[in-house]
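Following this line, the structures themselves.
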Structure P
Amino acid sequence: MDRLTRYRQIAHDIIREYSQYKVSHGEIETEGVIDSDRDHYVVIHIGWNRGMRVHGMIVHFDIIDGKFWVQYDGTDRPIAAELLSAGVPKEDIVLAWHPPDVRKLTGYAVG
C-alpha cells in the first residue's frame with residue numbers, strides 16, 4: 001500500500017472513531033465528514049442544547065502534499081498523538097493552527 005492510500009485509511013479510521021462519540025447532553029449529533037477526493041476530514045456537532053443551536057467543529061485536518069495538516073483540534077485526545085500512534089512520523093504532521101514561524105518550534109513539520 002502506498003503512503004497516500006495508507007494516510008487516507010488512517011484519516012478515515014480517525015474520523016469514523018471520533019464521529020461515534022455521543023454528546024452527554026442536549027439533542028446533539030456528531031457527524032464525520034470525509035471528502036477523499038480533496039482529502040478534507042472533519043468532525044462536527046450539530047443539534048440543540050437548552051434551546052440553543054449547536055453547530056461546531058470538533059476536528060478538521062487535510063492531507064496536503066503527502067502530509068497531515070491539522071487545521072483545528074478541539075478534542076481532549078490530540079489528533080497529532082492519534083496520528084503518531086497510527087504510525088505517521090512527526091515530519092508528516094503539520095500543526096496548521098500555529099503560524100509558520102512557531103511551527104518550527106513544535107517538533108512537527110513546518111509545511
Structure Q
Amino acid sequence: MNRTHAIEAIEKPSLRAEIADFEVGDDVRVALKVTEGDKSRIQNFEGTVIRRRGRGTGASFTVLKAIRGSQDMIEKIFPLHSPFVEKVTVLKKSKVRRARLYYKRKKKEIGT
C-alpha cells in the first residue's frame with residue numbers, strides 16, 4: 001500500500017460529508033460551536049473567503065471580516081473538517097480571478 005493511500009484510509013472517518021460548496025471570493029457565514037463552562041452555543045462569523053488550502057483533514061479556509069463602523073478587519077482561519085465548525089452557509093457567490101485575495105487586507109472601505 002502506498003503511503004498516501006494509508007494516510008487517506010486513516011483520515012477518511014474524520015472527514016465531513018456535508019461541506020458547503022464555496023470558493024475563494026464568496027461571502028460566507030460560518031457557524032461555530034462555542035463552549036463556555038458547561039454551556040454551548042452557536043456563534044456566527046460572516047465575511048469573505050480569501051484563501052482555501054490543503055486537502056484531507058488538514059484542509060482550511062481563511063475568512064476576512066470588515067467591522068461595521070470602523071476600518072478594522074478581522075481574519076480567522078477555520079479548519080474545514082473541525083467538529084467545532086457546525087455549518088458553512090454561502091451568502092453570496094462571487095467570481096474572482098485570483099486564488100488568494102490578500103489584497104483585500106489592505107483595502108479600506110470608504111463611507112460607513
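Laboratory data are not the source of any read-out in this text; all were calculated from the coordinates shown. Because the structure is a prediction, the values reported are computed rather than measured. Cβ atoms are built from the backbone, for glycine too; each structure is taken alone.
Tabulated data
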{"item": "Among P, Q, structure where mean count of other Cβ atoms within 10 Å over residues 8-15 as derived comes to 17.0", "result": "P"}
{"item": "For -2500 (helix-only ellipticity at 222 nm (-39500 (n - 2.57) for each DSSP H run of 4 or more, over all residues; to 500), calculated) the corresponding structure among P, Q", "result": "Q"}
{"item": "Parent structure of the calculated result 16, given that relative contact order in percent (Cα under 8 Å, 6 or more apart) is the read-out and P, Q the choices", "result": "P"}
{"item": "Structure with the greatest value (metric distance in nm of label points 7 Å out along Cα→Cβ at positions 72 and 96, set P, Q)", "result": "Q"}
{"item": "Top of P, Q by distance in nm of label points 7 Å out along Cα→Cβ at positions 24 and 56, largest first", "result": "Q"}
{"item": "Per mean count of other Cβ atoms within 10 Å over residues 32-39, the highest-valued of structures P, Q", "result": "P"}
{"item": "Structure (P, Q) behind the derived value 28, 20, 11 of semi-axes √(5λ) of the Cα gyration tensor in Å", "result": "Q"}
